[in-house]
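K.L.:
In the part that follows, the structures are each spelled out as structure tokens.
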Structure P
Amino acid sequence: MPLLEPDPRSLRPRGRREPSPDRVPDRLAGGTPEPLRSELIALLGADKVCWKVSDLVRYASDASPYRFVPQAVVVAEDIDDVSAVLSYAHGRGREVVFRAAGTSLNGQAQGEDILVDVRRHWAGIEVLDDGLRARVLPGTTVVRANAALARHGRVLGPDPASAIACTVGGVVANNASGMTAGTTRNSYRTVSSLTFVLPSGTVVDTGDPAADEDLAHAEPRLCEGLLALKAEIEADAELTARIRAKYAIKNTNGYRLDAFLDGATPVEILRGLMVGSEGTFGFISEVVFDTLPLDRLVSTALLFFPSLPAAAAAVPLFNEAGAIAVELMDGNTLRASVSVKGVPAD
């Protein structure tokens, strides 16, 4: 079989060179344009605003195949910085995207306006109640959080494959789960409380007993709208049943509409809606998780079935038996793995 490599000669430029399709737009060649640059520096300080074209290019890519060059990059140090940026953007009709580890494959950590880096100053975990709960900052990796919890025999529910690099803020914002979380151990089911900043700059701590009173005072229209949507959904029995059925399985997308059914107050509804909202509702600055027991002894089995339908039919039985994760590999996948060094031919 011939090697699937390009002919080196075909990579050489021929004739007139055309501009690279992914070059920085001319309007950003000098870095962040005015007056955006000056206004952000006046708002936050020069040390928190990355405006050079090299900075913009550095933040233009993440783990996805997409590339979007931001107009400015802000390195937020605390919740006051985030609130100030959101309030500024809200008043000027600008867009804000938050970026932590940037491990998602779908481009959520990219934007073409103001990009806020919330990885550098946002790491830390506080173990609560002897490990039963954990207060985690959004720039903390899942591995770091689990390492702190391991001594207490506890672990976070979400278990994404990129746990060594992905951060808790992105995990909650994407409702990440991983192989072992399913629909019962994911972020939505294991988040106890959230602290977040709304687009207006309002800060909400859902664990504060006075949170609903404070939110009603700061955002009365938002509270009225959330309760109106809740009433509309609950008045429609067919819609309610459809929502419940939708989120009983894992392969769903869109906002967590079941938050309107699970939450009794505007703050409780918002707590659910923030999970999986991908930053479109606000910035999550702190998460308190209800942790789960750490299974120190585990076993794994490799089982063979005569057909894919037979294997799929066995999955509910595995779940009933207490299996944490079940992965299906078809014959083509297994045959391809034989070429890997160390894998037995049978």
Structure Q
Amino acid sequence: MVLLFFLIFAIGIGFGFSELPHGLRLVGGNSRCKGRVELWKNEKWGTVCDDHWKRETADMVCQELQCGPVMEVRAGKLFLPKAQEAQPIWNLKCQGRERTLAECEEDTVDCEDHNEDAGAICEESLDFEDYQLVAGPSRCIGRVEVKYSEKWASVCNAGWTLQHAKVLCQEIGCGRPILTKGSCSKDEQGTGGIWPGQVECQGSELSLKDCSVTPMEKNNCSHKDDTWVYCEERFALRLVNGESSCSGRLEVLHKGSWGSVCNDGWGEKEDQVVCQELNCGKAISKKLRAKKNFGHGKGLIWLDDVHCKGKETSLEQCRHRFWGYHDCTHKEDVSVVCLEK
């Protein structure tokens, strides 16, 4: 019989249904840190009688739920929906030395109905679980959001600096921060909650989670103050309109946009740097390349007067004019043809 029990238990684990509900929760509030106290006991969720309910006990519940300190001790009947009539009422008396509500002893005092249920309002924990850039034109530009109390919320721009943006840009694999600002248009603004915290970064942290978190001094931010961050894209290049990724018109990525390269001063050394960076074979001669037609670009021309020594591992290391400065038309777009490896 014992063997059969363990066999059933093991099968249950395999199918992911062995775990029963357990623990502690606050129900009926607008977050997990507010509501009527409910405790899992004797394989049932039950409420807690408020006869012995006091601030110290409520504070222990807040800590157990990893919320902030208790702000208010409330009657559970004020939180809707009300507890079901069939739910038991646990009559608990805590001595002050317990670490969890479940350790408190049963008392003989009986609460007659759920009008005497205990409740609590805890301060929300400001720690965030994750963060992201959203609504931007690329993964390196967007509105900053943090996942807080299991929901995504905007971050107020108050106190946000390029030091904070530097940590964020680096962690998501983008280049240096170019700009950080508040939302200027309705299209840039969030629609959900606003995180009531602030991060304090020195700029040397490896993760935004390594920065200290403090409550916002004056939580008067609106979505007009949502933080936007512009990080540089990591340098990238590609060959387009060719038969493979090793041939075509050259385009480079800058500030989230792809643009052409002017052929002023372009030669064999520059060709070879591009082919090597794309992990292709050697570049073919200009004469053979002249027979190929990869069309003209239509957008930006990012680079002009590019000069490489031939030993560079990336076109980014070659000299060129300032980004976007040129005296070319798209008829002068660079094309490169490399052998396949």
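K.L.:
When semi-axes √(5λ) of the Cα gyration tensor in Å is computed for each of P, Q, which one produces 62, 25, 16?
P.N.:
Q
K.L.:
Starting from the value -9000: which structure in P, Q was helix-only ellipticity at 222 nm (-39500 (n - 2.57) for each DSSP H run of 4 or more, over all residues; to 500) calculated from? Kindly include the intermediate steps, with their values, before the conclusion.
P.N.:
Values: P: -9000; Q: -4000.
The correct label is P.
K.L.:
Have a look at P, Q and say which one yields -0.47, -1.16 for log10 I(q)/I(0) by the Debye sum over Cα atoms at q = 0.09, 0.19 Å⁻¹, for residues 152-327 alone, as calculated.
P.N.:
Clearly, the read-out refers to Q.
K.L.:
Using distance in nm of label points 7 Å out along Cα→Cβ at positions 112 and 224 for the comparison, can you identify which of P, Q gives the largest number?
P.N.:
Comparing P, Q, the top value of distance in nm of label points 7 Å out along Cα→Cβ at positions 112 and 224 belongs to Q.
Where a number appears in this text, it was derived from the coordinates with a stated rule and is not lab data. A quick note: this is a predicted structure, and the numbers were derived from the prediction, not measured. Cβ atoms are built from the backbone, for glycine too; each structure is taken alone.
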